[in-house]
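Rule-based calculations on the coordinates, nothing more; no lab input. Computed from a predicted model, the values in this text were never measured in an experiment. Cβ atoms are built from the backbone, for glycine too; each structure is taken alone.
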Structure 1
Amino acid sequence: MAGVRFYITEGIRIFFSSIRRRFIKKRYEGNAEQICSEIVKDCFNGRYFQTSTGNFSQFWARDFGWCTASLLKLKYTDEVHQTLRYALNRYKNYKKITTTITPKGHPYNFPIAAVDSLPWLIHSIKISKFPYHSHKAFLNREIKKFFELFIDSHTGLVKPNLHVSSMKDFTVRKSSCYDNSLVALLANDLKSLKLFNPFTKYDYTELIKRHFWNGEFFYDDLSHQNYVAGDANLFPFVFGIIGDKEMMKSSLNAIRKAGLDQPFPLKYTNSRKGINFVPEEILMRNYESDSVWMHMGPLFVKFVQQIDKDLAKKYKNKYTELIEKHQNYLEVFFPNEKPWRSPFVYCDESMLWAANYLTL
């Protein structure tokens, strides 16, 4: 019941935050680099890095995780450690690791438990060299719970019939490529940490190739529907699970052919066809279908830098143009380049993801 309560109270808070921003939009001065630098500073509230200064002014394990490497490069090591200390203390107090911690310090899952919360948290601990030993017993219990809840012990993959939250939290997927890539990341990170590791017998490079690669691109999930998904064809490479240059080129070609990089990167998919959305999605229609997401974009540009530097530069220039046009780092856009909106929620602003632009 506590999760439902936070689901409702956070929804109300985000609703009123969105109303304010329909009329009052934050604008930063300077060029794209100066704007993004100020945003990152604003996202640290003294206790932790918020995902944004608007709708998502709470801690999200996922969003923090995919910014941690950039934050470290930007010399925010102390703030990263403070954020991890804050999150671990809140999690330990509530005896669970969740997707989110409310601004008042209550951990909860949105909309349900996610596969990627623990892997992103562990990854942030590892790459920041956070002194985690006082939290070791708690983390070991959470790793054991994670394995028992999410993993099919026979295959090493996420249980295919288990509905979980994920990066696309308004969709129902059958053991997604993204989620399994996070399991692979976790398995790899645990090799170098003195923590419980139940993944030692699985070869995730082989598993992900065998179960998701179709010769041209990675399937979105184990249902093997014939559409291209942006996250599925990005994260196996971002995490270094797959390092084959020909596979990288093939996935990039598939993404471009499907138009997921247009008008700029990156879309989840180019339509709603074949995708199963949760009922709540009706309130935020097309938030996670053919809309253009600014969280994956810089990570995608970093991926493209490995195989086509000229194309990567073109993508980065487009991001520079968008940031300077809006004088902010916005959350998500419609395919016509207008900020996404619905009757209930307005596109967020001042995203911590700006850190990833700064390290392109």
Structure 2
Amino acid sequence: MSVDLSSLTISVTKPNWKPAIMLGDMGINIIPIEEDEGDVDRYVISSRLAIERRMGSSFLQGIVDKTLFTSAIYLREHFNMPILITEGDISHKCRMIDPQAIRGALSSLMILYGISVLSTPDIEETVSLIAMMTRQEQIGVREISLVPKRKATTLDDMQRRVVEMLPGCGMVMARDLLQYFGSIKGIVSATEEELLSLPGVGVKKAEEIYRVLNAEYESVDTEKELENAIETSPELLFEQPVTMLARQHYICAEGKERHIVDMVFFDHEADELILVELKRGRLAVEHYYQIKRYIDNAPKSGLLRSFLEKGSSIRGVLATVEQCKLDLGDSNVSVHIVDRDRAIKVLKGLRVRRREKEQI
């Protein structure tokens, strides 16, 4: 699935070097770091994740002049997830460095300094890896099932695999449940008492299976669902009455960079436009820069410009259902933690109304 990289931001110490230029060409927003601590090629992805890039020659030179380790100390002290990428071949012969010294440096970085060390063959792979880590850190990683999957070859095998996902059900219990109730639908429709009637199913297992099969789904899985909840109930986000003007509002495009804000509201009493950027996960400083770009480019939108020309003010809101602290130091951009339970309640109401419409 393609991802709009214009929503990503990387702060770099060497904005004019080829990796930063290549990342910018991919659509990622590149922000120069004015204070070039240690004169290294560094990529700050978030408040917790930073990547330092060293080619083979600079890695070896760093061992000689000790800058490899002073830089490691800086990374360890300022980031929870420091990463070093060594690019290309590390040849000790050209500098007459003992291979044991190279092994010692690598192990020290990982064991003593807590630096994760990755290796890439060339600049293209380095840039691709940095882009991937940025996407996963700032947008998120698709959840990975921890249940081993095997290819089902027949219908009965697929049925057993579905039932095996129920609490306390292995292959034998899945087979017994299917033989007893005749189908997955029969298992789903069973009462706790009927589940208990099967030998091997105790009270606790029957309760857990029944609960999983019958409990209503309660979760906010995507930003779109959070948008749906806020559109239906703006009070999840605002104490004052507001009017929603747009969702996924296209502001403008600059080269490969597109500005699309999640939601736009208008506060009539305050005569104020409110741009809302939603995140399902924890908020980070990169999201602040993102909403700031939307605010700065707001006059390029016909909709927003019509309000601004009449004297309306504009501010930004970063919102998520994930508990987090983000001190922005900017009165024009605020952080709001949406009550997850309230949002789920709204989504459940939407689900009920959708079903009622389908039945008409």
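Tabulated data for the structure shown
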quantity: Which entry (1, 2) yields the derived value 5.4 for distance in nm of label points 7 Å out along Cα→Cβ at positions 102 and 310; calculated: 1
quantity: Structure with the greatest value (metric mean count of other Cβ atoms within 10 Å over residues 182-189, set 1, 2); calculated: 1
quantity: Parent structure of the calculated result -14500, given that helix-only ellipticity at 222 nm (-39500 (n - 2.57) for each DSSP H run of 4 or more, over all residues; to 500) is the read-out and 1, 2 the choices; calculated: 1
quantity: Structure with the greatest value (metric distance in nm of label points 7 Å out along Cα→Cβ at positions 190 and 214, set 1, 2); calculated: 1
quantity: Answer label among 1, 2 for the case where relative contact order in percent (Cα under 8 Å, 6 or more apart), calculated from the coordinates, equals 12; calculated: 2
quantity: Comparison of 1, 2 by mean count of other Cβ atoms within 10 Å over residues 166-173 - largest value held by; calculated: 1
quantity: Value 22, 40, 32, 6, 0, calculated as P(r) over Cα pairs in 20 Å bins from 0, in percent, assigned to which of 1, 2; calculated: 2
quantity: Of the structures 1, 2, the one that 9, 34, 34, 19, 4, 0 was derived from, the read-out being P(r) over Cα pairs in 10 Å bins from 0, in percent, for residues 134-325 alone; calculated: 1
